[in-house]
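Each structure below is given as structure tokens.
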Structure P
Amino acid sequence: MQKIYEELAWRGLIHQCTDDEFIPQWLNEGCRTVYVGFDPTADSLHVGSLMPLLYLRRFQKAGHRPIALVGGATGMIGDPSGKSQERNLLSVEQLEANVQGIRSQMQSILDFDCGESSAVLLNNFDWMKSFSYLDFLRDIGKNFPVNVMMTKDSVKGRLERTDAGLSYTEFSYMLLQAYDFVHLYDQYDCHLQVGGSDQWGNITAGIDLGRRMYSAQLYGITCPLLTKSDGSKMGKTESGTIWLSADRTSPYDFYQYWYNVADDDAGKCLRFLTDLNREEIQALDSSRESEPQKRESQTRLAEELTMLVHGSAGLDAAKRAKEVLFGAEINDLSDNDLAQIFADVPSCSFNRDVLGGDGLSLSDAMVDAGLAKSKSEARRTLKQGGAYINNQRVTDLDRMLSESDLASETTIVLRSGKKKYALLRFQ
């Protein structure tokens, strides 16, 4: 069995541990059950969720059984940890839709059919829905001292703010998550919870509740949050969050995000998020020092993560999109692919009928698309070899566009010079 604690340690993935002398040996002695909770505030996980999800994956690859717990019940409240104000509460219907979306993503990263270490996917709503308010207070709440909650940073920090208090609903969140740990111990023999460093208070609260209710010895480990070298959260861009869902963030945009990671962050990302071994990561570290312009670390990072999240088809599409922007011939792409690759490129629409008969004049199309100010300028660009249809150079001054020029179902890509693009859409 792989020594998982040592693996996590060299990668810098251990931020806090409740017993760093006992846990390493305990993990090496046999298959242990470990769980991570995921907050279903959207129908997709995002880059920040990759850290705990891949943490579970590492435990599974080392021979342990991972439990991925989706917080269908706790998601109705919202975790106050690391938050400056109360979250908007989601409806039961929206939460269920979110849970289903997250479930499919987890199933693509964890193995749910590999014997003793098969992953387990659970929703805490399944056991919380049976509790009445009075039952929960009587059976669980009496074992949870308020002074324990008051010492947790996630609660204390909010209570000390003058501009944002803490509602009783959010105050109760810690008790609900603590009970999750106890329930998983009781029903699944789970002794270890892992999570981001902002979950330390919730994890230790569960450990304390397990001791009070069952005299159980439970354990916790946290990993660092995924942040940039300047301290800001990774996975955020000017256009928004980087999601794991291809419908929210295309494989190309996902690939490009990791390819554009700064040198100062690349080494940490390789250690935190990939399975590359120490020797290969150190070689990439050296490459960044000696030949940073090659961006070998970023290329490897982008390939590994895109393959993991979007599979070989997604990686191939992302690479093909990148090649297109560097002038490769455009073919075998969909309207959606082109829309994502050329998201910031101007476009104009035509009736598809104009492609029939004699077709549409390329010089007219260049004017309509804003690639030339006049038909004479468009013809001059053609004559000088600066006009392209789907990245193929065109020099025929009288070139007409037809349906055979469509690069996808409805789109033709025009280019003037090296980087000036426009899309023609035909409906």
Structure Q
Amino acid sequence: MIFIRNTLAALLLAAAVLGPTTVLAQTRELSTSGQLLDRVVAQVDEGVVLQSELDEQMQMIAARLAEQKVELPPANIFQQQVLDRLILTEIQMQRAKSLDIRVSDEQLNGALANVAARHEIPFDELPQVLAKEGIDYPTYREEMRREMIMSQLRQRDVEARINITPRELEQYLAKQSQRLDANAEYEVAHILVSLPASATPEQIQVGETRAREIYSKLMQGADFGQTAVASSDARDALEGGYLGWLKSGEVPTLFADIIPTLGKGQVSEPVRSGSGFHIIRLISLRGVDPVIVDQIHARHILIRTNEILDNAAARQKLEDIRKRIVDQGEDFATLAEVTSDDPGSAAEGGDLGWATRGRFVPEFEAVADTLQDNEISQPFQTQFGWHILQLLGKRKYDSTADNRRNEAIMALRQRKVVEQTEVWLRRLRDEAFVEIRL
């Protein structure tokens, strides 16, 4: 079954087009029976959140939680959580509009085609499939467009500004290498008791007390997911605080030293961060097997064709070079330095180093597979030109460390994205004018 979040009510789209004054007037219109058709529940800078939007989102989330057999928090808390989410969405959409961030119909159709492909549904049948689940296709399209716009906004404001320094990478790798479980993956959930950006000592004390009370309830057997729904201030509260499976390097910095110390099902004591107090639960963990790959070590000489040197001439030139090496004993590396058209390897005597299968084009690897160690191939052609290739060796290689380094860069970026997105959202919320009218 495809799970799809319903979009906000159509009146919100009117708010974006007509402006707050017109919408405010419309929301005060009465039906013929004298009942209020809709009303503003929050003024958000130049936009609004309507009661109809709030009701729709509450119904959708309540239905999902009921399907997951998660008990709803008290009505007032649940309503405030959903309203906060809608307010954040409105703030982000307004900022995206001010920056002229848009998603074209072509981009949107591409994203929808990917959704259909992932669920093995022909794209042209997607509207009918959604209709069977009670989901209006035009509404879903606009929700998808909104999500894509907010994603682009986060990429611009957060991800594009994240940089991983060589020192951070080395420190991360050094720290990971000291852990026996450096390759483990963790299934994690958390509860956040948030603090204002510039919290006073009194606010910090109140937050810590609340976090301790939540922790005490958990220690007495309270369900973590239901407690998160009822008590967490995090964006994922209504998902039970679930963060999913994280590689050891992908967990937020604050959690990095805590999660590996927890056993399955265990919960940490409250931990302070810049955004508040966190309570962390390790749901499960799993290991990662070493990555063994086939590698070849080769060197080559490349001759490119041009207006003067055609294929036949390039091939003949390589045949002459090969004879000088094989028959006359000249040094391959020396000839590569002065004759090869590959600027990346010529200075290294044509040496391409140890490379994992798949790095080179298929024609190159196919020739390498036919050679014995130190054997030099006949001239052959690829999309880059004409080559002669000398195989220096083959091996099975444990690339776990190399993969770990590459994954470390991605993990550090993802860690910073998670942390900085939370800070960024809180700053947007603090800087916005928000008037709650419940």
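Coordinate-derived values only; no laboratory data. Source: prediction; values computed, not measured.
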Computed -15500 for helix-only ellipticity at 222 nm (-39500 (n - 2.57) for each DSSP H run of 4 or more, over all residues; to 500) - originating structure among P, Q = Q
A value of 14 was derived for relative contact order in percent (Cα under 8 Å, 6 or more apart); which structure in P, Q was it taken from?
-> P
Percent of Cα pairs over 29 Å apart was computed and gave 63; which structure, P, Q, did it come from?
-> Q
